[in-house]
Structure 1
Amino acid sequence: MTADFVPTPEVLAYYVGTERSGLRYQYLKDAFPWITYLGTVNYTVDEKGNLHGITDPDFLEEVLDLGIRPLVVPQNITAGGFSTATIHQILISPPAQKNLIDNLLTLLRQYRYDGWNLDMESISPQDRNLFSQFTKRLLAWARPEPYLASVAVAALTSGQKSGEDYRALGQTNNFLMIMTYDEHWAGGEPGPIASIPWVERVIQNALTQVPSQQIVLGIPLYGLDWEIPIQKNRRARTVSFREAAGLAEKYGADINWSVKNQEPCFSYQENGRQHIVWFQDPTSWAAKISLVFKYNLRGIGLWEMAYADPEFWHTLRKTVAHCQNGTVHEDKLVSE
């Protein structure tokens with residue numbers, strides 16, 4: 001290996017369910033050479049440590065045949081969203097933890113998963129030590145089998161309190177997938193999904209606690225369409241790159257590029273109601289991908305394959321080539 005060799009980043013792509021149909025499946029088939037890990041988002045946990053979900057064994061076999069390493073992604077999600085109470089009950093109950101670990105290891109062995117990517121969100125800050133201890137216990141009970149251990153963690157800037165201890169989790173897991181998206185989310189006010197200044201602050205904070213090669217940078221493939229005025233019980237609609245571009249064309253909206261945030265946005269009116277859309281395009285993707293090389297990170301995590309437009313993979317290929325050939329200048333990445 002030469003001194004100036006720059007490796008291709010690993011890619012963790014999230015895949016909701018295990019269905020072999022639709023755009024999500026087609027995008028997987030088209031992009032598989034780039035994908036290192038496929039995180040199948042198809043199981044939830046309850047407070048007793050039971051797993052609820054289903055796996056299509058033929059789908060997993062196909063993923064393995066493509067040379068992709070499948071990871072199971074258990075979530076503490078309920079009808080009301082990610083549940084602080086559910087993960088708390090598991091963390092304070094040794095029997096529930098044992099049950100969850102036993103169920104998880106059975107699943108891994110049955111379907112030949114390569115490991116796990118725990119997606120336990122909305123953990124209380126009071127439970128952060130318990131959660132770190134749980135991930136350590138899970139890895140210990142999985143040995144001697146060489147499963148890949150990873151955790152999806154909230155995007156934190158300096159000083160933020162969280163139920164996830166980056167430093168402790170980094171000592172136990174192969175990598176942390178930092179969810180650097182939803183800076184502005186579907187249930188809140190409109191704004192950039194993942195502005196570059198915010199993403200860089202998150203990376204810089206993480207690097208004070210975790211080695212760079214244990215950090216996977218979350219990249220959103222989606223955009224959000226907010227109806228104005230914001231109403232408490234109305235969430236923004238998720239849109240793909242092509243859907244956002246189609247809306248702008250349909251309503252004759254001018255797409256504005258935010259130099260500060262490195263993301264595009266536009267507004268339009270439909271049925272007398274104002275809408276604001278922030279979304280991702282090749283230029284915003286290139287800016288985010290280049291940060292992996294700037295900070296020597298392990299790779300990227302993509303949410304999620306239903307929005308994995310071919311333009312993203314084209315941008316990834318071009319950005320990686322630029323970064324491997326020298327210093328990246330974001331203004332050149334999509335001009336060729």
Structure 2
Amino acid sequence: MRICLLGEFDVDLDEAMRKTAYYLYKNLSRDHNVLKLNLRNIFSFSFWCSLRDFRPSLVHYVSGSSLKSFIILKFISKLFNAKSVISIMRPTFSKLSLQFIRFFKPDLVIVQSLENQKKFKRLGLNTLFFPLVGIETEKFCPAIKQKKAMLRSDFNLRNDAFIALHVGSIKEGRNLKWLIRLQEEFDDVQILIVGAVSQGIEEKILTELKNAGCIIWDSYFKNIEMIYALADCYVFPVLSKENLIGKSKADCIDMPLSVFEAMACNLPVVSTKFGGLPEIFEGGDGLIFVEDFNEFLEAVKYLKDSNKEIKTHKKVKMYSWSLVSRRIEDVYKKLQ
């Protein structure tokens with residue numbers, strides 16, 4: 001196959017959609033001719049020359065999240081008579097824009113939650129629920145936790161603190177106030193947040209987090225697995241909420257990659273039932289799903305005081321990038 005991937009390339013891999021584009025290209029290129037194109041260059045002459053010379057048989061818009069994504073994909077696929085695939089990673093559609101999407105139908109819409117599968121099927125689109133996130137298993141693995149004490153010393157963190165880690169953009173819509181309340185509740189718990197700088201930072205919530213005593217690292221970590229290794233648990237407080245025009249306020253993909261990475265490192269995880277997470281994972285073995293803040297608080301307290309064996313890494317074994325790429329390759333083949 002001649003596969004064209006549209007996404008963000010040659011950038012810091014500090015958020016899930018960038019990682020997805022990078023690892024799909026890396027793995028699919030082993031067996032197929034793959035062209036990667038940066039959407040930020042769409043108005044450049046070289047972008048269209050590359051497409052003309054490559055003549056793709058399939059175009060995959062990796063991180064489609066808007067009406068504009070559908071329009072671009074439709075135009076390119078028609079121009080080159082190619083099959084079209086779009087993956088809805090972080091939906092930002094208003095109720096109005098959803099109604100226009102039906103005029104720009106791709107051959108396949110890949111979604112990350114059953115809720116969005118129903119939404120796009122109602123529009124008459126061919127839709128597939130497919131978790132399009134993966135883990136670099138050599139980097140994210142249980143063995144790395146053996147370096148916890150050394151890493152805490154390197155990063156000047158207390159050895160006696162129970163470190164609850166969160167990785168993601170620092171924005172109000174991610175329900176980070178739960179982390180503020182959690183920090184204020186316990187003297188022996190330290191909230192550590194690694195912000196996705198490329199996604200922007202909202203100063204108001206940043207100030208509130210710092211004032212509560214949360215530690216904020218707002219820079220890019222190439223070896224982010226080291227940060228998971230020094231933590232005691234991973235916390236994911238994000239809730240599914242929409243604004244008045246129907247757009248998601250969460251600023252998060254429906255299949256949060258940070259949760260997968262934390263589990264691959266065998267960290268216990270406390271998470272809301274966000275997006276597609278409860279559809280592919282069952283609670284237990286160190287994964288605790290919560291409905292509200294009280295359950296969130298109690299779950300962290302339980303993990304802090306418990307010595308129960310953690311087996312979260314077993315839950316994500318089938319999500320190595322090599323296996324995910326193989327499965328998406330099978331999806332492509334069925335469209336040919």
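Observations, loosely collected:
- Parent structure of the calculated result 58, 55, 44, given that Cα extents along the principal axes in Å is the read-out and 1, 2 the choices: 1
- If mean count of other Cβ atoms within 10 Å over residues 51-58 is computed and equals 13.5, the structure in 1, 2: 1
- With distance in nm of label points 7 Å out along Cα→Cβ at positions 83 and 235 derived as 1.7, matching label from 1, 2: 1
- Given 1.6 for distance in nm of label points 7 Å out along Cα→Cβ at positions 43 and 115, calculated: source structure among 1, 2: 1
Each reported figure results from applying straightforward, stated rules to the coordinates on display, with no laboratory input. Just so you know, these numbers come straight off a predicted model, no measurement behind them. Cβ atoms are built from the backbone, for glycine too; each structure is taken alone.
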